[in-house]
1. Looking at structures P, Q, which one was mean count of other Cβ atoms within 10 Å over residues 48-55 calculated from, given that it came out as 13.9?
2. Quick check: 24.1 is what I get for mean count of other Cβ atoms within 10 Å over residues 192-199, calculated from one of P, Q. Which structure matches?
3. Say we calculate mean count of other Cβ atoms within 10 Å over residues 72-79 for every structure; which of P, Q gives the highest result?
4. Output the label of whichever structure in P, Q has the greatest value of distance in nm of label points 7 Å out along Cα→Cβ at positions 88 and 128.
5. Given structures P, Q, which gives the highest value for Rg/Rh (Cα atoms, Kirkwood Rh)?
6. Work out which structure the value 12 belongs to, where relative contact order in percent (Cα under 8 Å, 6 or more apart) was derived from one of P, Q.
7. To which of P, Q does the computed value -28000 (helix-only ellipticity at 222 nm (-39500 (n - 2.57) for each DSSP H run of 4 or more, over all residues; to 500)) belong?
Structure P
Amino acid sequence: MIEYPVDQLPQLIDELLQCDTTARKNKLLADAKEKLSTEHLSLLFEALPKEQRLEVWELLDEDTQHEIFINLGGDSCRWLLQTLDETQGFKLLDEVSVAELLELEEFIPERFIAYARQQLDEVQTKQYELAQQFDPEQLGHWLDFDALKVSEKLTVGGAQKILHKGLPQFTEVIYLVSRKGTLIGEVSVNNLLKAAESASLLEYANLDVASLHADDDLYEAAEVVIHSEAMAMPVVDAENKLLGRLKISSAYELRQEVTDEAAAKAGGLREDEDLFSSVAKSAKNRGIWLGINLGTAFLASWFIGLFGATIEQVVALAVLMPVVASMGGIAGSQTLTVIVRGLALGQVTDSNRKALLKKELRVGAVNGCVWAIVIGVLTNLWFNDVMLSITITVAILLNLVAASLSGVIIPSILDKMKIDPALSGSVILTTVTDIVGFVTFLGLGSLLLLG
């Protein structure tokens with residue numbers, strides 16, 4: 001069985017927290033550096049309570065400190081800069097790349113950003129200034145500047161000499177540009193290695209190059225790269241000047257960001273919230289949505305109150321109400337998750353939404369029939385009441401169908417209204433399924449049991 005780095009994290013965290021000698025901690029940290037990637041080292045650091053973090057931080061060498069710092073979430077990064085003295089904080093920014101600085105400037109204080117900008121060389125400064133011309137949601141703000149480009153007039157031999165100096169990661173083509181930097185075409189590295197040295201690069205060039213534009217939506221561009229089957233795609237400006245590229249590795253990282261953000265928002269959280277952020281901050285982040293949920297819960301309770309007399313006469317209805325609500329909530333959440341993910345990845349459109357709705361309704365109907373019958377049989381065995389069993393059977397069926405319907409329609413409407421469905425969809429969905437379930441169950445109970 002393959003052991004992945006993330007599988008080793010829990011043991012390393014436990015051992016670090018239980019260790020009481022500096023020598024042992026140094027040994028554990030050396031093992032961690034050998035076994036874990038930079039990203040997982042940062043996860044290890046964030047998993048430690050803040051008191052222990054500083055102890056571990058002081059035992060790390062400067063290179064490891066820098067690597068961990070760059071990969072920390074926003075909350076953790078801010079906390080570290082606030083905790084260290086300013087000299088130590090500035091030192092962490094001595095050798096940041098343009099890409100790292102662009103990420104850090106979203107959440108670190110301005111004085112640290114200003115210091116880091118002063119450390120950039122002339123080329124990096126131009127790259128940084130180019131990135132600032134675009135919004136953070138646009139591709140041009142997050143370019144990979146390591147695209148290998150050569151003059152269209154270069155010979156094969158000249159290009160081969162450049163190749164022998166080494167290739168940037170994920171390079172399968174070199175880009176041909178004009179004197180003004182306009183993208184002309186691309187040449188496969190494999191073809192270039194086999195070509196005659198005296199030949200012109202244009203003889204082997206693909207002039208019909210698929211490119212991305214710097215003002216494209218960042219996440220949509222990432223999906224284009226992922227589905228292109230290319231290791232990278234060139235990025236050009238409005239005048240077709242080659243600015244950089246978007247690599248497949250960066251594209252998958254961006255897709256993961258969408259997934260992580262959606263998962264965090266579904267729980268009313270911020271994606272970069274520190275595992276050990278302050279109680280006040282965590283309470284504030286989560287309290288807002290608890291308040292919203294409270295309002296929707298009272299709405300559902302009001303509907304239950306309409307059937308107070310029925311519940312008083314048939315106590316079994318009160319006993320079984322949580323079953324109806326729970327089944328509807330789970331079924332709706334399953335559909336909601338599928339649709340929200342599809343919206344985030346651009347897979348749900350006006351053209352396929354109707355087909356998705358039909359499919360989810362069928363799923364709701366199938367599960368509704370199966371589980372309604374199961375619950376009806378169990379209810380009859382428990383209470384020995386056929387009419388009560390029929391009541392809950394019909395209620396479960398209708399609620400699961402309604403849940404599937406809501407799971408498609410609610411996120412679609414929220415998306416149209418420019419409201420993030422991952423953030424608010426689950427609260428609205430739960431309210432709908434609760435109300436539909438209670439009204440159906442209690443309404444049928446009034447008709448069939450007291451009629």
Structure Q
Amino acid sequence: MPVQAKLTQGSTFKHVVTMSVTGALGLMCMFLVDLVDMLFLSMLDEKEAVAAVGFASTLVFFTVSISVAVSISATALVSKAIGEGDLALAKRRAVNVLAFGILFSSVVVWLLWPKIPHLLFYIGATGRTLDLSTEYLQILVPAMPAVMIGMICSGIMRALGDARRAMYATLFGGLVNAILDPFLIFGFGLGVQGAAIASLMARLSMVAVSYYCVVHVHKILGEFDLMDLLKDSRAICKIAIPAMLTNMSSPLANAIVMAQAADFGVDTVAAVAIIGRVIPVVFGGLFALSGAVGPILGQNYGARRFDRMHSAITSAVVYAFLYCLVLCFSLYQIQGWLVQVFNATPETAKLIRFFATFVSFSFFFQSMLFISIAVFNNLGRPFNSTMLNFGRATLGTWPLIAFFAFFMDAEAVFFGQAVGSIIFGCLGFVMARNYISELEEKDAESIVVTNSSQYEEVI
């Protein structure tokens with residue numbers, strides 16, 4: 001299959017929608033299965049089980065965020081090489097990012113696994129909840145290298161503009177998880193452990209599909225060479241390390257939120273856990289924006305199409321606004337069903353209704369932050385993404401939650417986050433648009449200098 005820079009042609013809005021929707025379907029399938037996990041566990045009539053998965057999810061999100069960070073490096077480097085028309089460079093970078101990711105994730109597992117109970121206790125898990133969440137993570141964490149392979153392969157496919165096959169890999173993983181969940185949780189009576197095993201098998205199946213597509217369909221992996229890996233390590237780390245820091249800020253924010261929620265009691269923790277499962281399913285189309293916009297920006301940056309880069313981020317904002325209008329209204333309509341299906345206690349139900357009624361539209365502003373992160377990660381300023389996301393995770397989370405706690409009860413946990421998303425989303429988008437204009441000006445200046453030099457040589 002020939003590799004073409006197809007994202008440098010055609011409607012940018014169509015590319016944004018296609019890349020976002022396919023990415024969203026994959027993400028929403030994966031997170032929908034997580035939501036079903038929570039639903040099944042709530043049927044066990046043991047609220048500690050639901051809270052345990054909520055605490056465990058904080059650390060699971062941390063490991064997944066690291067994998068996503070390395071996949072961002074793969075997307076940025078491969079898409080730029082494709083936009084430049086350098087297929088050999090694209091192949092070399094693809095295999096080297098994959099090797100880097102496997103080595104790095106193995107080290108993370110070695111460091112993290114023995115400390116699982118201590119980390120869970122630190123963020124507020126105690127007693128039966130601590131035991132259950134520890135068992136859950138001890139099953140999932142060793143699979144991190146497999147998750148890394150799947151994420152990087154998906155990133156490579158998105159860099160090529162093949163969001164459809166990247167979606168298929170995630171859909172297949174979600175299907176495996178959905179089939180195994182009821183058998184392991186109820187049929188074998190494994191409860192939380194069963195949910196973890198089902199998630200583990202789903203991740204392994206996703207790896208198999210995505211790796212097959214990269215190796216056998218696109219044939220984009222070059223031959224591995226240690227010296228090439230060492231040469232490319234600097235370029236990989238230049239994007240991956242700040243992207244890791246950027247993505248780690250999200251689990252940091254989740255840990256802060258979970259710790260704040262723990263102060264209000266188990267009912268609030270359960271509400272945070274349930275809403276944390278609902279959010280990716282409902283707003284998966286927004287979470288996919290960064291991964292959708294990144295390849296479009298990367299290919300067009302390689303092709304020096306700055307007009308299309310401006311158009312891409314504008315299209316992304318329009319898409320996010322329309323998406324939020326529809327999905328936030330839908331969430332408002334089904335809030336009663338959510339309360340019922342999760343057997344929510346009165347306090348938990350109140351928080352679910354508060355989120356669906358007053359907080360959900362703040363995700364439009366968070367999507368603006370996602371767009372700005374895609375700009376900086378793919379166009380050479382990844383530390384800007386780090387500063388923005390850490391700002392939202394710290395200054396945009398804990399101080400605001402603490403402030404609004406003076407005026408409201410547990411609702412402050414959600415309202416504080418919403419205000420932080422509005423502030424940093426607007427700030428990030430302005431910075432991103434100005435940065436693309438700056439790159440365009442520098443490119444124009446370099447063309448003038450080059451033309452002048454050529455003219456002088458002719459004379």
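1. This value belongs to structure P.
2. Derived from Q, not from the others.
3. Largest calculated value belongs to Q.
4. Comparing P, Q, the top value of distance in nm of label points 7 Å out along Cα→Cβ at positions 88 and 128 belongs to Q.
5. Answer by largest value of Rg/Rh (Cα atoms, Kirkwood Rh): P.
6. Answer by label: P.
7. Q
Every read-out reported here was derived from the displayed coordinates using simple, explicitly stated rules and does not represent laboratory data. Only a predicted model underlies this, so the values are computations on that prediction, with no experimental measurement involved. Cβ atoms are built from the backbone, for glycine too; each structure is taken alone.
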